[in-house]
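Some structures to go through are shown next.
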Structure I
Amino acid sequence: MVAVGKLRFRRRWLVVAVVVVLVVAWVRALDRAMPIEYYRVVDAQTVVVGSLTGAGAWTRLTSVVETPAAVTVTVSSLQAPLPGAGAANLLELVVKLHDPLGSRPVIDGSDGENVPRTRCLPPWYLAPGCR
């Protein structure tokens, strides 16, 4: 009788462990790097990056890598497959740098491309004369 109880207990823990692994895998599959639309310089060591995100998504700054040649910024978003999640919202995230930006380009960590610089606030960041 004791052996049957231990077997059931182990089986329950195995089921719980499998469920936890599946949930973690599902969350990792929905969490991805998002493209950065633009950046704006606030001061020598602060830039703001703009990224489009879905409604209900958890979007955050996940990586800032500074080298003497460039600053690479990665924005990630955990997008839940909910109704209305396809609507795009512009989100600005503040990036604090250790060294002044100077003439270094800002690189998008999602695709390795240069991020366009703007001088205007949303929604006019793409207007003529802002870049």
Structure II
Amino acid sequence: MCPFSHILLLLDCSLVDHAIIPKIIDMSRCGNGRVTLAHVVHSHTIDQDRALKAKADRFLDPVLKQFRDAGINAEKLLLSGEPEKELVKEIGEGDYDLVAMATHGHKTFSDILFGSVSDYLKHETDVPLLMVRGK
């Protein structure tokens, strides 16, 4: 029996995501669990939104195939808007019992000044968070 029935895997479509994908595949193999692969497109124009969604699809589709090839019930979710707000809304409305993400593992001045998605989620959601430092 899987400890988690529905995992929300947050992906920023960068190389750091590859640190968490195999871990979530391993965690999800134990039963009837589901995984939702989520990405938030943050754009300011319709053309930019289309281009960023197409780029996200090119990254997410092979990852989705990896999960399905491993026998895991997985789906893709593309959201648009402010990442922090959209993710908190999705987590609140969904039936997730774990939110997982890779982190960049660095603290820049802008991270300190503006915060990061992972820091925001730590304070704004009650769903357990799994954060894996990217390589």
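Calculated for structures I, II, distance in nm of label points 7 Å out along Cα→Cβ at positions 16 and 72 is largest in I. Given that helix-only ellipticity at 222 nm (-39500 (n - 2.57) for each DSSP H run of 4 or more, over all residues; to 500), derived from a single structure, equals -8000, which label among I, II identifies that structure? Of the options listed, only I reproduces it.
A value of 27, 9, 7 for semi-axes √(5λ) of the Cα gyration tensor in Å, for residues 56-95 alone, calculated from one of I, II, originates in structure I.
Where does the value 12, 32, 24, 13, 8, 6, 3, 1, 0 come from, among I, II, when P(r) over Cα pairs in 10 Å bins from 0, in percent is the thing being computed? This value belongs to structure I.
Work out the source of 26 here, i.e. which of I, II gives that when relative contact order in percent (Cα under 8 Å, 6 or more apart) is computed.
I
When distance in nm of label points 7 Å out along Cα→Cβ at positions 8 and 24 is calculated for each of structures I, II, structure I gives the greatest result.
No lab work stands behind these numbers, since they all come straight from the coordinates. A quick note: this is a predicted structure, and the numbers were derived from the prediction, not measured. Cβ atoms are built from the backbone, for glycine too; each structure is taken alone.
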